1. When distance in nm of label points 7 Å out along Cα→Cβ at positions 14 and 46 is computed for each of I, II, which one produces 0.9?
2. Out of I, II, which one gives 0.45 for FRET efficiency 1/(1 + (r/R0)^6) of positions 38 and 126 (r between Cβ atoms, R0 = 25 Å, to 0.05) as computed from the coordinates?
3. For structures I, II, which has the highest computed value of mean count of other Cβ atoms within 10 Å over residues 22-29?
4. Going by distance in nm of label points 7 Å out along Cα→Cβ at positions 6 and 102, which of structures I, II comes out largest?
5. Taking relative contact order in percent (Cα under 8 Å, 6 or more apart) as the criterion, which structure among I, II has the greatest value?
Structure I
């Protein structure tokens, strides 16, 4: 696979299995992500598993759009999915989680899979012209929130 269009990593002082549970939780990620505002598993799926599909809702200001994603990796060290809009692959999102001596290292990556002719339509829908730059900022914000939530929960346990 080619290099991601946006990527960042963060060290989290929380167990890797707990962080995996956070990034694979559709409801929980809505509290952490910038544009993703929620989702639901599509029947027969009830949780993260390879091949499971979910409908995601995204919001940026007054703009609202939905997508359907298919889980491609659902292992303790990686949660990943491919996103489709109007039947076309538009992106791949991936969370790599590596245990460390004091918690884990989390890397969030995304690949823009949109065909060139489809990009202007997505600009109209989302209001984002430079998707790579926006995703980079979104990833950094999401990881900072993930770290804060995971470490607070671990401190209370």
Structure II
């Protein structure tokens, strides 16, 4: 799989196929990107579970639901694991996902998160992988919602622009 470019059909296939999403690295803080993603995807009909060991130990809620310490603690099968951790930590999250029964259908790594070795391990087990993308952005792009806010979906990038001198 070429993880530098994903076709719309591949992304749409994942988003159409999954119903439950575990967000690893989800924050209990309402103003964090993980919280925005969880709220948006829940509004689109997905069932979301926040995975954050510190929040779980403190008994904090994430987006109105309990925080889970690890993927195995989520009380129902997980269709997709959305990783809000750094690239190095993504490997351990993928390994944790590979220990689940049943296996998730997809592993999704957020903007700036890429771990090719972890992706290869997941793909070897038949799991679809997306890296350096956001499911919220992709869902809204594929459904024409990005244009509502004036964003041109063909030039969206996670890279910072370099200012000319």
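All of the numbers you see were taken from the coordinates with simple rules; none came from a lab. Note that the structure is a prediction, hence the values are computed from the model and not measured. Cβ atoms are built from the backbone, for glycine too; each structure is taken alone.
1. That value comes from structure II.
2. II
3. Of structures I, II, the maximum of mean count of other Cβ atoms within 10 Å over residues 22-29 occurs in II.
4. Details: I: 2.9; II: 2.0.
Looking at the calculated values, the largest one is I.
5. I
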